[in-house]
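As structure tokens, here come the structures.
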Structure P
Amino acid sequence: MIVFDRESGRLTGAGQLEAMAIRALQAGSVLTRPFGHRGYGLGCRAVSVVATCDRDIAVKLNSDAVFAMPFADAYWSRILNRRYDYEEDIAALLKSAARFNYTLIDCGANFGYWSVLASSAPFGRQTALAIEASPTNAARLDINARLNGNRFRCLNAAIGGKSGGFAAITGRKHEAFAAVPIGHLQRDAVRIVSLDGLVDEGVINSLGPIMIKLDVEGLEIEAIEGAGRLLATDSIVICEDHGSDRTHSVSRHLLTKTALKVFVFDPAACGYVPVVTTTILDRIKRYGWVGYNVCATASRFWEDRILSATWIYR
């Protein structure tokens, strides 16, 4: 396996052509980063054609976290750029909460980036449950769990508004697979579960602080509605409000249909600010092809963590 250490920049296990390809991937991230990495995926595909490689790249995120991804992956290869910080708003919140014990419920976990990071020593060795709907992504998720000593749990299921029924997985990009409810069980379908339903099943322990990350490709509102009891506890939900949605429907739902306080990370302030109306999102959501996050909580503990979270840009 090819190994890249983000902290030191050291690359091991790569042949000459593979090393040149990785440098190209790094340069591509540097060049496209100011534009929200627009066009980066095209560059990754070009690199994969020139330097055909069926090996994974294992990226050491820190001294206690390893994240494996396919060579020249059009989404995750950005993290080969050491000056790029993936979703720094979530990283800032995890850093703010690192000295406390909480449980991360990583919904739409993809390959498990946040579960790997939150369960690592520098982030407090938190308990984590990674939930992923796509069976192919779930297989990748299992690989990363094993690489990190199986220190977090994995569940192949789709998050919905209530438990019951099945969903088919659609889409071409692993980072944008969608779960579509279907009327009957079919091949590669997965069961639909709600977060409150997982509490009832004993899969989630609702005692103690809980961080819920929702990245469920358009089903955020349904997932929030299916977590009403959980969100009334000492919990926080981080959910995507996509840049393509200029009505800010997820944030609007949180503001008008729940009693939760809503916050968004403001790069200009290098920290979180309250969302009283969705107007602030018109400025923060700069790119229509990028997913943005908002946080919502009724917990004083999590509100303190939000307001103390900062990020210094490199």
Structure Q
Amino acid sequence: MDRRVSDRISDVWRRAMADSRAENRNTVAGIEPLAPDDIHQLRLGWTSRFDRPDLRNLVGQYPAISQWIPETGEYLVAGPWRHREEIASVLELFGQHGAAPLLSAFAHAAAENGMMLAILSEHQESRNPSLYERAGFDMIEHIMIYELPGIPRISEDRFHLSFEEMLPVRDHDLEELLELDHAAFPWLWWNSRAEFLNYGRARGVKIYGGRDESGNLVSYVGVTRFRSWGHLDRIAVHPDRQGEGIGLESLEWAIYSLASNGAHRIGLSTQARNERSREIYERFGFRRQAKQDYYLYGVWLQDDGQDLTGNAWT
């Protein structure tokens, strides 16, 4: 493990790990790193999103952070979050009595491998928050879901920016997107090179860059359309140009582009703490879909006093 990362692991984290080990020492069998050869011994739940070959491939890619309990067959499979090698994410957790110890062991392994954050998204399933507390995890984001019930008519003549499709597979486009993305979003929500490449190749995805009269890239939007359904994935506005109406114009372009290609319903998600973006979305006509909200839980594996979550457009 990198000594600079190791030296920043907080005393709070060490105490949480010690408390978790003490709490579960007499009730849970030993936890071991999960290897591909162990997959046939796992107890796959009926709700599992993966079959055994899928799990074998995943664990083969990231064996150092996946964990299991040989005595019970309970397991946790993990990998990078959004293709971010410095953030470890739970891909699947199957455990009853062993869930909290598995999460603790996963976070410990992520720290030992130099990662900065261990994270779990409740997008796929929800558990009792006390589970995360026992494992030393805190709620770090509340993700709110919105949907636009009716799509307004938007004329192309209203746009002052010049929007063009950008392809991350082109080096120049990728570099411009990365520079704007990292300027506009806090660290937690940065897109990596691998994430842009993977996202740009996905079915139904379009990325549009908004340029001003001087040709400067001042915003970009990422959208996904599948048949009559559309999703606003991302809006980034350069921080030096915020307050000029660029965010609203980029939002209108995203809706215009989706509607022009056949979308009749449009959804999006944003952080609960991001009041500025929520106000703009709601003023535009987006409505909360509270039953679809979800949470991100995590453990910071460093202690330098920084808040790396912050606000993002979407």
Structure R
Amino acid sequence: MKVLVVCSKNSGKIAPFILEQGESLLRLGVEVDYYPIVGKGLMGYWKSRKSFLQKIKTFQPDIIHAHYSLSGLLANTQSRIPVVTTYLGTDINNSRVFLFSKLNMALSKYNIFVSEKNQQKSKVQNCVTLLPYGINTTLFTPINKLKARELLGIQPDALTIVFAGAFRNEIKNPKLAKEAVEMIPNAELLELGKYTRQELALLMNAVDVALMTSFTEGSPQFIKEAMACNCPVVSVPVGDVPMVMEGVEGCFIADYDAVAIAEKLKLAFNLGKRTEGRTRILELGWSTEKVAEKLLSVYGDILGTKPS
């Protein structure tokens, strides 16, 4: 089976969770290639059509798997190869993009949603499944906290919080996060963006707590990767986070209020131990391997074949 992955490369690289999904499919014997799009907005994607069609001609895929609705619309400008589209969250929660998403849902052979809330909003009934991106549980695994701090140059007694994105990303709501952290003496808020995947896995083991204050999310990898490392988490009730963290001691939901968030951060600091978040992630079946197996089943249904 040959699968062509169509996705954005506007940030300068393909999103790690998309690459990790592709690598998991490769391990299952699927031949995977990528068509990365550089261009924003509907016209930016449309300008890629000529080279996209050439890629299809040379690779000859059995399935095209698009990530994000505009990638799906590009993929659906041809009708010969069936298209599977995974919706990332912003293409559902952004009202302007959602109109294009609805069109793409009608055109795609199969639609995949990363959270139940987004699936319900779509109102798609047929050829649809709920399947978040998998977590690389080999990379994101618990290690000794002091050892992780030593490797990253973090002081053993520092109060550290990792924020769910870059401070320049307004969707992540950094203003609220900073306001909350300022209420905790000597606490330091670290932003993402400058770490490799290996360093991020170390960071999730080194910090005291992971913090998310986003305005909108689907099924955020940040939360699941932190939990896979048994890192305490404080998050606003965004996307599927309340469901993912349900019942896990040391994982706290807070309102969109700096005081409330600061109080939950203090509870995380005072916990005195790591969480059992990894157990929760594995119970949900969200390792990259398990997700790849489910994807292979979707592809097999479309092509009328059973996965080997």
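Summary of computed values
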quantity	calculated
Of the structures P, Q, R, the one that 10.1 was derived from, the read-out being mean count of other Cβ atoms within 10 Å over residues 182-189	P
Origin of the derived value 0.70 (FRET efficiency 1/(1 + (r/R0)^6) of positions 126 and 150 (r between Cβ atoms, R0 = 35 Å, to 0.05); candidates P, Q, R)	Q
Read-out Cα Rg over 2.2 N^0.38 Å, computed value 1.02, structure in P, Q, R	R
Label whose coordinates, when FRET efficiency 1/(1 + (r/R0)^6) of positions 38 and 158 (r between Cβ atoms, R0 = 35 Å, to 0.05) is calculated, return 0.05 (choices P, Q, R)	Q
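Every number in this text was worked out from the coordinates using simple rules, so none of it is lab data. On a predicted model such as this, the values are computed, not experimentally measured, just so you know. Cβ atoms are built from the backbone, for glycine too; each structure is taken alone.
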